[in-house]
Structure I
Amino acid sequence: MKIVVAIKQVPARDSQLRIDGTGKWIEEADLAYEVNEPDAYALEAALRLKERYGGEAIALSAGPARAAQILREALAKGADRAIHIEEDMGALDPLAGARLLAAAVRTEAPDLVLTGLQSDDLGYGQTGVILAELLGLAHATIVMQVEVRDGGIRVKRELENGWFRHVEMPLPALLAIQSGFGTLRYATLMGIKKARTKEIRRLTAADLGVAAESPTVTLDRAYVPERGKRAQMIAGGPREAARRLVEKLRFEARVL
């Protein structure tokens, strides 16, 4: 089984974020970066499937030169090789980004494509399903478990309120993996040594025949949410105070 897993580099979760001079994005100069957490679970899923059913796992990422860091980490954890599309994804929306990824995936003709459910930086949650549409693949999201059966797969999807759904799908297919698919592994010393000899194929949009295009989604403003404190005292007896509290939670706070 050939598996391609798409991973993205995002600012580290403990980074101190500041808005840049344009007011449209964050200041990136002093940030530390790491693999997007949902994508780390997609990588874990790919490695487990490879270990169970054989084949190879290929890590795929699009981003500037620094994104090679997460590809080396994927190789150290057990991915067989990697593909780096050297393009700045900051200005691309999910559709434009998925077109780049789709062009690279087509060169591999994999049995299975895995992505994380969404990214920690923008959180659109659209790249996986758009990629599946561009590739013409059957797809499922919020996937917690995968089994190979009779030339196809059976997946377990997480629904609301503790419910799950099992779906049988043909191959090739694309799955958006839910965080918590399994315990994430660490790279071993031997894995780090082996990663030095593994291939990272570097491509550009021109190499893939993907023309530059204007994004269909743009960010007009980025800002830090304002902090404010407000307290309301609810007068009356216990029954009346409880009634008014429920009304405020339902119609003002909208949490009920």
Structure II
Amino acid sequence: MRAVYILWLRQLKRYSRSRSRMIGSLGQPLLFLLALGFGFAPTFSKAGGGSYITFIAPGIISMGILFTAVFSGIEIIWDRQFGFLKETLVAPVSRIGIVLGRVLGGATVAMIQGMVVLMVCLVAGFRFDRTIFLPLALVFMFLIALLFTAIGTSIGSVLQDMQGFPLVMNFLVMPLFFFSNALFPIQGLPKALQMIVRFNPVTYGVDGLRGSLSSNHGYVFGVGQDLIVLGLLTAVLLGIGSHLFSKIEL
């Protein structure tokens, strides 16, 4: 447990020292919030969907968490290239403990980033009317962070250098975000696209977060199903990430 705590603390210190990363990671969520949130607001309102800012804000918060979480996991590649990973692996600590410490640290960092994005959304006009469900919304945010930090850890354990990172972003992370319910409702989509959206883990995170924050756009799948899907996928990905990390050779 001490090793897990030390690695968790290390991730937080690394994040706090990188102010440029903190600011830079807000760029894409801000762009989507302002360009899409205000650009499509009149159309969404005329279609009877209500406030598009209220609808899109949970998706933008999930976006901020998702990208930060994946980046935290892929830091394994960076540590490997500069020798920091070797120092960690030769320590008298189980590799499962190392993975748990890194994943919890990365998830905490992503959670903080999500809270920052939430504050930005509030400034932009987002208002949540389910204050009593705010703790549940934080649970969904942390589950999203855990899940995608575990995915990042799995990827970082396999990739040998940063050249494969653009492929991860273009063919995994971006499709997961766009083929979810973050930017548009599921109802009314073609059946083929509905199937893709329903098999996307981001969908259940956004649905749980949106339903916890807004009564106007409630749960599509139900809070129980959202929690079960995210919880099971997180456990599976943590297991996969731990296995792949244990195969890393010095």
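Nothing in this text is a laboratory measurement; each read-out follows from the coordinates by a stated rule. The structure presented is a predicted model; accordingly, all values stated were derived computationally and were not measured. Cβ atoms are built from the backbone, for glycine too; each structure is taken alone.
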- Item | mean count of other Cβ atoms within 10 Å over residues 181-188 - structure with the largest value, from I, II | II
- Can you tell which of I, II yields 3.9 when distance in nm of label points 7 Å out along Cα→Cβ at positions 141 and 229 is derived from it? I
- Query: So distance in nm of label points 7 Å out along Cα→Cβ at positions 125 and 237, computed for just one structure, reads 3.2; which one of I, II is that?
  - Reply: II
- Message: Taking relative contact order in percent (Cα under 8 Å, 6 or more apart) as the criterion, which structure among I, II has the greatest value?
- Response: II
- Message: Matching task: -0.58, -1.29 is the computed value of log10 I(q)/I(0) by the Debye sum over Cα atoms at q = 0.16, 0.31 Å⁻¹, for residues 109-164 alone. Pick the structure from I, II.
- Response: I
- Query: Any idea which of I, II comes out highest on distance in nm of label points 7 Å out along Cα→Cβ at positions 29 and 77?
  - Reply: I
- Value -24500 of helix-only ellipticity at 222 nm (-39500 (n - 2.57) for each DSSP H run of 4 or more, over all residues; to 500) was derived from the coordinates of, among I, II, structure II
- Comparison of I, II - label where volume of the Cα convex hull per residue in Å³ is highest: I
